[in-house]
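Please go over the structures that come below.
The numbers here are math on the coordinates, done by the rules we state, and not lab data. From a predicted model like this one, the values you see are computed outputs, not experimental measurements. Cβ atoms are built from the backbone, for glycine too; each structure is taken alone.
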Structure 1
Amino acid sequence: MTKPPPGGGAIGARLALAFLAVALAAVALLAILTAVLAAADVRSLVYRQRADVTQAVAVAAAAAWEQNRAWVAGDLGPVLDLARRTGAEVQVRDSSGRVVVTSAGFAAQSGAEQHSAEVRAPTGPVGTVLTRFTGAGLASADHALQAALLRAIASAAGLAALLALVVAVAVARRITGPITRLITVTRAMARGERSARVGPVRATGELRELATAFDRMADTLDRQEQLRRDLVADVAHELRTPIAILQAGHEALLDGVAEPTPAELESLRDEVLRLGRMVGDLQELAAADAAALQLTLVECDLAEVAGDAAGSLAGRFDAAGLTLRRELQPVVVRADRRRLRQLVTNLLTNALKFTAPGGTVTVLVRPAGTTAVLTVIDTGAGIPADELPHIFDRFWRGRQAAQTSGTGIGLAIAAELARAHGGELEARSEPSHGTTMTLRLPAG
């Protein structure tokens, strides 16, 4: 059997790429949102800091005005120094709007962000301070902070992408390994390797169940194939005897060796009827395969149906030296009366076939809550434990059945009929202690 490719092959690669794409999309979205929100927060912080700086310059200007109770350009040197250290250019105006002093670079920063603050003395407003911020000081710190933040986000995104790749590959291998193994086993079975099996797999619960179900299916197919081979052999064996008898009898009649006496013709007719029964059994099995068997469901008494079936077989039980006991309690079921009688007949016929002369077959019918129960108990040789699980299989014939005629499909048909009526048929048996067949149907 071909070994599955490591990592799951193309399936694993596509699955890993899908996981990676989803992870990268999530990381990219998170990084973009983080960068945008962080940048907005930084800009808001810088704006407030610049407003605070402008207010501080206004306070310094008010202190300079208090020295002479008037605006003197020479007293404003500390104000200009303070603004320069914070990366701002400043202009001071008096209360009438006349420019008192302007820093050297104020006019050059005409396109920069501008803040203003009122200069207040104890007697009231005495002027206005205007600030324009350059690329140094707070502005430089703003850009550096944003750049560092973006680098941190990019690094985190790269690590997250690497981690996503590792996890995606690991998850893909874990998921696709069992799937690839299933594909490999399926191809092997298609090539005729009937022994190919998935075996135990390390995977999630659903994949383990899938592998187990596949192996069970393969076992069932093997068993069905064996049953088909057995059917060919059984049918050939069953047909050989009546065909040989018919051929020999007809040749004897044609050659004049035998006379067409009633006994001779009756013998030939019996063989024809035997062939007809075999064909009928096969047709019944084909009908049992059809869903619901085209049942005509009506309310009927299971005890009455069982009594009719037992009555029709009473002569055969007497001829075989068997005692047929009936313990029938009325219980109504919804069923196809003809098919239900066929089911009971199959169970009784099977008990008749495998019970030695002098034995007893008992048919019981009783209600059990919402269920109607029919039980057929025989005192036959019983069924070996290794054969009991297979008695409802089609064409199954155990070791004891090898000595009897038939195709081995009577119980298979009975089981199909039970399922078609929404019920179940089960068997219990012990060698030398007889067999008990139990039919349970929904009570009407």
Structure 2
Amino acid sequence: MKKKGLALLMSLLFVSSALLSACGGKGAEKPSGGTGGAAGNEPFEITIRHTQVGESKKFRLALLNDVVSKTEAAVPGLKIKLDAVDSEVNRKEKLRGEMAAGKPPEVFDVFGSPDAGVYAKEGLMLDLTPILDELGIKDKFTTLDPFTHDGKIYGLPIGGSIEGIFYNKEYFEQKGLSVPKSLAELEQIAEAIKADGKIPFAQSSKDAWIPLMTTNNLWSYYAGPEVTYGFKTGETKWTDPKVVEGVKKHQEWVEKGYFKKGELGFEYADMRNQILSGEAIMMMDGSWANSVFRDPEQAGDMVGKIGYFNLPPVNAGDPVVVMQDANNGYGFSAEVANDPRKLQAVKEFIKNMWTDEMQLRGLKEDGVLPAMKMDLETMNSTSDDPLMQDIFKGVSEIGKSFPAFDALVQADVNTALSMGIQQVIGGELDAQKMLENVQAAQEAANATEE
């Protein structure tokens, strides 16, 4: 079992091996967890690695700062150091390097599946099960499945999310357009927008996970959301004709000019700017993006003019299929267990962060759907913002939900798919050939786990 876990960890580390020495060196500057037991008010420090970077995440950062202040006030001698790192850099480079060196921060932003499972198998993550029992909150989450491995809980989701389409409601009204009920209707709208000299869909593909939101949702419609669960077990294949059909649809949209030329060079923020400037009319993104469109400093006079709807099914009347998960959150270093004061600090952080008050504040200020159980009426009463009401409606319409693909496949497969979709967008490969390459990576990754 240990060798199997090590193989998975090395698989995760492969794409960032060049950075390991730098990350490990930085980790070595920090003291180890220590033997603990220091008494009284003697100063001590823990680090929280977070990804609340940039203007679009300022509300979430403010919430984190308030939790930090409460936690420091409750634990004598505690000083919390905040370490801000871009989400993709943290996940795919920095945290992997620190885990390879065995020296992650005490608290860190982490994806539950598959990342936390790999780290937990190597004994690098703190088992939170007894802490959640002690605090009485284990049963208060909508799901802890992504962070649960071998019956133990190794992290906590910070919020929930769905993926769908943000759109310029004012433009739709002016042009007499209605929310589509099928993909064919969506394409008719895209053609009308293109004919009007506008870009149908805002898109930024420099980071592959962004266009893959569209691809993932399309293949889940064509092949069924359950298909992605079978790739890792070998029960299904990336080359399934229905999966190919879904990815070909994305390729077709690129070829028809539904996205701005040069998308492979655009950053995430550029995509939002395309719709805010009126250059583009629709945008596939996660529900978390609503905070940008509700903020006058970022959206300007577009506040109140952006709506949201779920990507429609292939055929009108079919179940609405939506990516919905709670896979991003915080994990904690196993070393914390060796220092009673750091363990106390972690307990206090959890106690202050995961409350109804903070979940509702995250919903109201930042538009992040709760990770803790909350009825729809409470959510509706927390925010009467029209865009949030659209998103709540989107949640209520879900017929089938599924987690994002990167929660279900290995890191090497994620890498192959990320490279592949960019090659498809760039016209270097067609969908069929790209998926053959991904399937080869899948089979190699599966073989290491046998």
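Given a value of 25 for relative contact order in percent (Cα under 8 Å, 6 or more apart), point me to the structure among 1, 2 it was derived from. The partial results should precede the final answer.
On the way: 1: 12; 2: 25.
Label of the source structure: 2.
Ranked on distance in nm of label points 7 Å out along Cα→Cβ at positions 41 and 377, which label among 1, 2 comes first with the largest value?
Details: 1: 8.3; 2: 4.8.
Once distance in nm of label points 7 Å out along Cα→Cβ at positions 41 and 377 is tallied for 1, 2, the winner is 1.
log10 I(q)/I(0) by the Debye sum over Cα atoms at q = 0.09 Å⁻¹ was computed and gave -0.59; which structure, 1, 2, did it come from? Please report the intermediate quantities before stating the final value.
Numbers: 1: -0.83; 2: -0.59.
Only one of 1, 2 returns -0.59 for log10 I(q)/I(0) by the Debye sum over Cα atoms at q = 0.09 Å⁻¹, namely 2.
Work out the source of -20000 here, i.e. which of 1, 2 gives that when helix-only ellipticity at 222 nm (-39500 (n - 2.57) for each DSSP H run of 4 or more, over all residues; to 500) is computed.
Values: 1: -20000; 2: -12500.
Answer for the origin of the read-out: 1.
For distance in nm of label points 7 Å out along Cα→Cβ at positions 201 and 361, which of the structures 1, 2 scores highest? It would help to have the intermediate numbers written out before the result.
On the way: 1: 4.8; 2: 3.7.
Max of distance in nm of label points 7 Å out along Cα→Cβ at positions 201 and 361: 1.
Taking 0.65 as the value of FRET efficiency 1/(1 + (r/R0)^6) of positions 97 and 417 (r between Cβ atoms, R0 = 25 Å, to 0.05) derived from one of the structures shown (1, 2), identify that structure.
Numbers: 1: 0.00; 2: 0.65.
Comparing all candidates, it corresponds to 2.
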